Structure P
Amino acid sequence: MTMASSFLFRPIGCNRAAAAAEMALVTPLLITLMFGAFELGNYFLSEHVVAKAVRDGARYASRRAFTEFTCPNTVSSDVVDKTRNITRTGQIANGGTARLTSWTTATTVSVTLSCTAISGGNYSGIYNGMSNVPRIKVSATVPYTSLFNNLGFTSTSLSLISSSEATVQGI
């Protein structure tokens, strides 16, 4: 074999840079998986925060007095305002820091009342003498904000939706 032909075939038998070449091919995939896992974790955390918030709101509203609810579907404005504040910020007063940065307005929280007719029995306790049992439903639709908004990965169509119901206890 001549010196020119051995010089041409030497890179074929050399494997010193094989690991670097493989890493260069796999790195974009690994980075995509890593950032995708971060984003998915952020989505599930945000979804959990909204679910917990509407449970807190329903629990708060269900403990208000029976006089603030009129069947079939009227809730006092004080209950609606305070329930929205509890749900969005975790406190009764107006203002406060939202549980999620994208949760900018309290109007994304809806507070509705439904009444279940009591049939065939006299109930004792807190429902004694009532013909309807009021149930409060708190639901929220919050726009989702990506971890990577500043990098241009925005999604305006993705929302976090949750609801919770509780029977009014009039405590």
Structure Q
Amino acid sequence: MDRSSFTPSPLADVSHDIRDYKWMLVFVRDFRHPPEKVWAALTEPGQLSQWAPFTTDRDLSELGNAALTMIDGETVDVTAAQVIRAEPPRLLEYTWGEDLLRWELEPAGAGTRLTLRHTVQGREWLPKVAAGWHLCLDVAQHLLDGDPVGPIRGADAVHFGWNELNEAYERELKEQD
């Protein structure tokens, strides 16, 4: 795909919850590919580097410590992570700094229903996180389809609809309050 023609997909199903005084975004999205293929995109460093907001120093399908490196233009920020659950190809859970990410994969016809539960420090982060994952998972879908567009990370995301997605998810989540 020509990156200049990239446009975000329709909004994903989102909701939110609060647990242990922390906010959790619940982001649900369907993929056209089986759980094994989606799992590989979530865990293998070579695939993660092509769609995720970070790169990783190792395969995330193994329990233990990892380093996730955020890249925003010339700025690089390494954050400690720990994989605490890895049950291929259905459940992956790891910390990312103070956040907790839980990826649940369920077969859905020939594809996969992915549910991401991302725990953040404050409610104000929910629409921002939803907009960021929306773009990343759009890029992941292109990668899985064999039509990579390259990662959309950091400040670059505003050129691909992040502001509009952030506003739309803010409205969507406010309706649920």
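Of structures P, Q, the largest value of mean projected area of the Cα convex hull in nm², for residues 20-99 alone belongs to P. Thinking of P, Q, which structure, once helix-only ellipticity at 222 nm (-39500 (n - 2.57) for each DSSP H run of 4 or more, over all residues; to 500) is computed, gives back -14000? Going through each structure in turn, the value belongs to P. I have 47 for percent of Cα pairs over 15 Å apart, for residues 60-115 alone, calculated from one of the structures P, Q. Which structure is it? Among P, Q, the structure yielding 47 for percent of Cα pairs over 15 Å apart, for residues 60-115 alone is P. Please state which of the structures P, Q yields 113 when volume of the Cα convex hull per residue in Å³ is computed from it. Only one of P, Q returns 113 for volume of the Cα convex hull per residue in Å³, namely Q.
Just so you know, all these numbers are worked out from the coordinates, no wet-lab data involved. These figures come from a predicted structure and were not determined experimentally.
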